[in-house]
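Novice: These are the structures, in structure tokens.
We did not get these values from a lab; they are worked out from the coordinates using the rules stated. A quick note: this is a predicted structure, and the numbers were derived from the prediction, not measured. Cβ atoms are built from the backbone, for glycine too; each structure is taken alone.
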Structure 1
Amino acid sequence: MRWSFHAEWTKLLTLPSSWLLLAATVVLTVAVGTASAAAVTTRDCLTAAACHEDTVKLSLMGVWLGQATVLILGALSLGAEYGTGTIRTTLTAIPRRSRVLVAKAAVLAAVTAAAGVLAITASLYAARLILPGNGFTPAEGYPLHTLTDPTTLRAALGSVLCLILIALLGLGLAALLRDTAGAITLGLGLLYVVPLLADLLGSAAWTDRIERWAPMPAGLAIQATRDLARLPIGPWPGLGVLAAYALGLLLLGGAAFRRRDA
């Protein structure tokens, strides 16, 4: 098994596209989070407390965009081998297909976690520097972001888990469809198009259902640190919904991967 991990690690990290996507994940996550923190100010409210801003969630807004790049990374980690035909070489060297998929998933999760930790930590630190200047100070009921705070730590770790699960979702779709473009298209549709249906339908009941059961809004509930009772779904149950999508597709893709010819 160790050789399987080493092979997948080498393959993933010797591709320039992998480094570009990991770098894009960090840059986009930090940039969007920083821009979101800089865009709000207590001057727009009657009082600072009346803003009711969830500054932790605001700081982590960049995950909304960063998840697209890790989805692509996950889809490419297997889909690219189907596209070039090198999957035959991989399966000749490692005939046990379940071992190949487990190794790919483990390596993908590890590199995504590393990029996610860097991106989330930098986002929180940037917001910690920006938000007090916009009126969000401890004196006004907005404590400085710190990972020693349990709710902030939960939002930060949960955001990293979201990125890992989205990457695995992309891998599962690639294993199921054997096509990079199809996996990316379907994955982006699940993440971004399905939530838009809530606005198009104009139904409060359907909006609530989509926010509970669509992978992106449910998963990102883990970032909330204020007014949790008002959420359509709780932080951990929401992350569980995303995990069910990712692991369910990974199992379906794994079953197809084992049964079909390369």
Structure 2
Amino acid sequence: MHSVTPTEKAASLLISRRLKGQKGDLLPADCRPNDNQSAFSIQQAVSRLWFEQLGDTVGAWKCLQPIDGKWVVAPIFTSTINTVPPTAVWPDNDVARIEPELVFYFAQGLPARDEAYSTDEIDAAIGRTHMALELIYFNYAQTDLCTHFDKLADGLVNQGLFVGPQVATDLARAASHIDITLSYAENIQHFAGKHPNIMPRAPLYWLVEFLRQQGIDIEAGQAAITGSYAGLIDVPLNTDISIKYAGLGEMDVHFKVRR
């Protein structure tokens, strides 16, 4: 008889919350992650359960360069990537939570191999860039008690991705700063957007090398987001919203409650 490992126990608890949009307590002490590797192992186990139950795949990755040695990487599942409003989300306190980003699409696959990929090879594999919104949901009820490893195990609070219009590759590649305007009804918000790693492709280079070391292939058609230009933004549900990236483009979005 197979005995359940701590990684499997943690993944089973987290997948249940993810599928139902429910919040829960911190993981039990006997299966709670306390370092990068244990958290990533749980994350990968959650992915396997997701694939088995939903027949899904990895459509994209989220990443940043490591923060004080802590990994910032998580899969975004294909079924949770949307391009046409309205977009269904698990709301948090009756709002949708978003992060404005750029998403880079791989036109060529980068399979795991013995030697590292050069930045030139990675750049050559990128086919196009789009405006995007990461969709955020905290599956932990006590977010103030969560460590980075708790969040890493649970996919770094990602619940999906909204992909907007394509943008000019050269402009996007150099977009260390983007002025962002968000407007709906009578409300207008301005953000002096700044990429957390200065250059938006910097985390992408880290991601490719990290996945190579883990033996994980990047497939043609997959994508990556590399960090929010304006942190976390709460927006209303059931409302037409316009988001403009100065000099790059504009997208219209609308969020409704997922059922």
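Novice: Please state which of the structures 1, 2 yields 8.4 when mean projected area of the Cα convex hull in nm², for residues 2-113 alone is computed from it.
Specialist: Considering all the candidates, the number was obtained from 1.
Novice: Compare FRET efficiency 1/(1 + (r/R0)^6) of positions 90 and 162 (r between Cβ atoms, R0 = 35 Å, to 0.05) across structures 1, 2 and report the one with the greatest value.
Specialist: Largest calculated value belongs to 2.
Novice: Still on this structure: Thinking of 1, 2, which structure, once helix-only ellipticity at 222 nm (-39500 (n - 2.57) for each DSSP H run of 4 or more, over all residues; to 500) is computed, gives back -24000? Could the numbers behind the result be given before it?
Specialist: Values: 1: -24000; 2: -7500.
Attributed to the structure labelled 1.
Novice: For distance in nm of label points 7 Å out along Cα→Cβ at positions 106 and 226, which of the structures 1, 2 scores highest? Numbers along the way, then the final one.
Specialist: Numbers: 1: 4.3; 2: 1.5.
Between 1, 2, the highest calculated value is found for 1.
Novice: Can you rank 1, 2 by distance in nm of label points 7 Å out along Cα→Cβ at positions 26 and 146 and just name the one with the largest value?
Specialist: Largest value of distance in nm of label points 7 Å out along Cα→Cβ at positions 26 and 146: 1.
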